[in-house]
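What follows is a set of structures to go through.
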Structure P
Amino acid sequence: MTALQVVRGDSPVVLGLPHTGTDVPADCLAGLNDTGQALADTDWHIHDLYADLVPGMTTVRTPIHRYVIDVNRDPSGASLYPGQNTTGLCPLTDFEGQPIYRPGFEPDPEDVERRRLTYHAPYHDTLAAELERVKTRHGFAILYDCHSIRSRISYLFDGKLPDLNIGTNGGTTCPPSIEDAVFETCSKASGYTTVLNGRFRGGWTTRHYGRPDQGVHAIQMELAQSTYLSAETAPWTMDPDKAYALRTHLKTILETLSDWRPA
């Protein structure tokens, strides 16, 4: 398996890339059924979409697929969205609610703990260390957690998802000036729809690290994959024209965050 991929920069912004990986250890892959082995719930090409948009940004990426363990879930297994359909720390179903394991090959508690120690904990140890390094340099740090998802998934939400979904857990993970600046930029992006704290209010990572009173701010961006993919089906190819247009707006968002300073 490929090691964590970290690029250190001198900007106050750290990009988290928890769901772009497609690596699956052989023992886990052997237990997945055809649905699981399709890896459909990947945040396809997100690391490429954000690559080199703004110089100096730190990035932390895990190459491990979320079906092995979801590093954007509470390590205790607690649900992010109680009462709503979602997937867990070591998912047993895909985003359509379909089983991803062959019968009898689902991870047991020992498997879950081993995966947590092997993949989940190192990702967050590294992310926490980079945020602390950046905070020491600037006096604060901003975590921008990068995500994408298919625009229509009836198991998770009704209808079509807005294009740009900003999550700050109801404004608790960053100050209003950050939230407002990102929302304003998205609202001005011609041809795109946007929402603040809609179906996706920020995952465990955003909620865990976003501590404005301690100088660490966090915001999640969940992009509808229709904004940059040729089609939201295999082979999940990126549309160059769509990606170019979207990258223009993402660049503006990241430049705005790079220029932000505490009042």
Structure Q
Amino acid sequence: MASNPYQTIERGGPGEIGWRIHYFETLDSTQERAAELAAGGAAHGEVVIAEEQSAGRGRMNRPWHSPAGVNLYISIVLLPRLAPEAMPQISLVAGLALAEAAETVAPGLVGLKWPNDLWLGRKKAGGVIAETIAESDRITAVILGIGINVNLAADDIPEELRRTATSIRIATGVECDRIALAAALFSRLNNRYMEAESLGFGHLRPDWEKYSVLTGARVTIASGAGRQTGVVRGIDADGALVIDDGGELLRVVAGDVTLLGAYD
């Protein structure tokens, strides 16, 4: 393992997010390595960071562009005490913490696109996935993956993504300290996660809504139930997206959301 520049921001002890950081110059996937650590008995809050991923992936197993030395590729071992039905809220909790951390370096530009995308301006700069590890009839761990485009230059974005993707450096014109950003993320995530465990996601919902780029907008949602179109009214206390289809309010708990006219 390479010398770990993130060791300076390790804090607390087992049970605090970021208390131990496993650092790699390159991995296939931080998600896979964190899952291996969880299977080996890793404590809650252990983190995997890689400079580069050869097989990075995002939500719905989509490839995540993962060049070396410019971004943050993070996976966190969580041993949740949440009820099984609350597990989908973990990615929303992480999204809020990510938005708050990004606000420290890109003030006024940060947004959240339900369920898991970090936006800067009108383009995607990061994302969150939460994958469960189950044993028999219980969830033993959640592997929380967070990818952030930090110092990616415009020319480094694949041509097919340039219309929709950005980075902190592109959005602000300033190079960002990745270690300081990671420290801000772990601190906010630790606090927000504890709030969610003790008070429920409904307690965090107003803060999440402040960053929402969808509320009041017309969207199309593709899911196993087909396609639905309507105006977003917000999210509810369970984290479901609430849309008005012109006749009634519908709760959407999962789906691929397209913000109509987002990149026009």
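Coordinate-derived values only; no laboratory data. Just so you know, these numbers come straight off a predicted model, no measurement behind them. Cβ atoms are built from the backbone, for glycine too; each structure is taken alone.
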I have 60 for percent of Cα pairs over 15 Å apart, for residues 70-157 alone, calculated from one of the structures P, Q. Which structure is it? Q
Compute relative contact order in percent (Cα under 8 Å, 6 or more apart) for each of P, Q and report the one that scores greatest. P
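I have 0.20 for FRET efficiency 1/(1 + (r/R0)^6) of positions 86 and 166 (r between Cβ atoms, R0 = 25 Å, to 0.05), calculated from one of the structures P, Q. Which structure is it?
Working: P: 0.85; Q: 0.20.
The value was obtained from structure Q.
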Assign the value 11.8, calculated as mean count of other Cβ atoms within 10 Å over residues 102-109, to the correct structure from P, Q. P
If distance in nm of label points 7 Å out along Cα→Cβ at positions 6 and 206 is computed to be 3.3, which of P, Q is the source? Q
Structure from which 2.6 was derived, distance in nm of label points 7 Å out along Cα→Cβ at positions 38 and 118, options P, Q: P
